[in-house]
1. Quick check: -34500 is what I get for helix-only ellipticity at 222 nm (-39500 (n - 2.57) for each DSSP H run of 4 or more, over all residues; to 500), calculated from one of I, II. Which structure matches?
2. Can you say which of I, II returns 16.1 when Kirkwood radius over Cα pairs in Å is computed?
Structure I
């Protein structure tokens, strides 16, 4: 087992992309002087991808702050997420 204090661990992932998407991703990474992995990670974060634990903590904090019931807080969170994602 290896670990480093204060260092975020990463997981290797293999995905299939259409050739034109891969080419655009490579060009974007080069233009921004970033790695492909950084571009993908930034895109997923911007899209709002969260673990169930992270999402639950966000909803719990919002519910406490707004004094909402769990079901009302979930409804608000779903609406806001859909709005943020443009759906």
Structure II
């Protein structure tokens, strides 16, 4: 993992945890009836689930793209190695 990715991760995790904690406190301290509060919690949970699913999907897409790029680079390296090796053998 690159230093930039580690740095971004170390910044994002506390930020997300703080946001979740703030949202939870806001819900618990708000003056609402029990049914309103339960509905708000349910909506927040559904929204969070959808966001997580979307983010996970994007992450998997990025992973697949990177995997294809690495595979292509490895294959290109193998082909270049094979070509150069054949040239070297023809010279000898």
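Quick note: the coordinates plus some simple rules give every number you see, no bench work behind them. A quick note: this is a predicted structure, and the numbers were derived from the prediction, not measured.
1. On the way: I: -21000; II: -34500.
Derived from the structure labelled II.
2. Values: I: 16.1; II: 18.1.
The read-out was computed on structure I.
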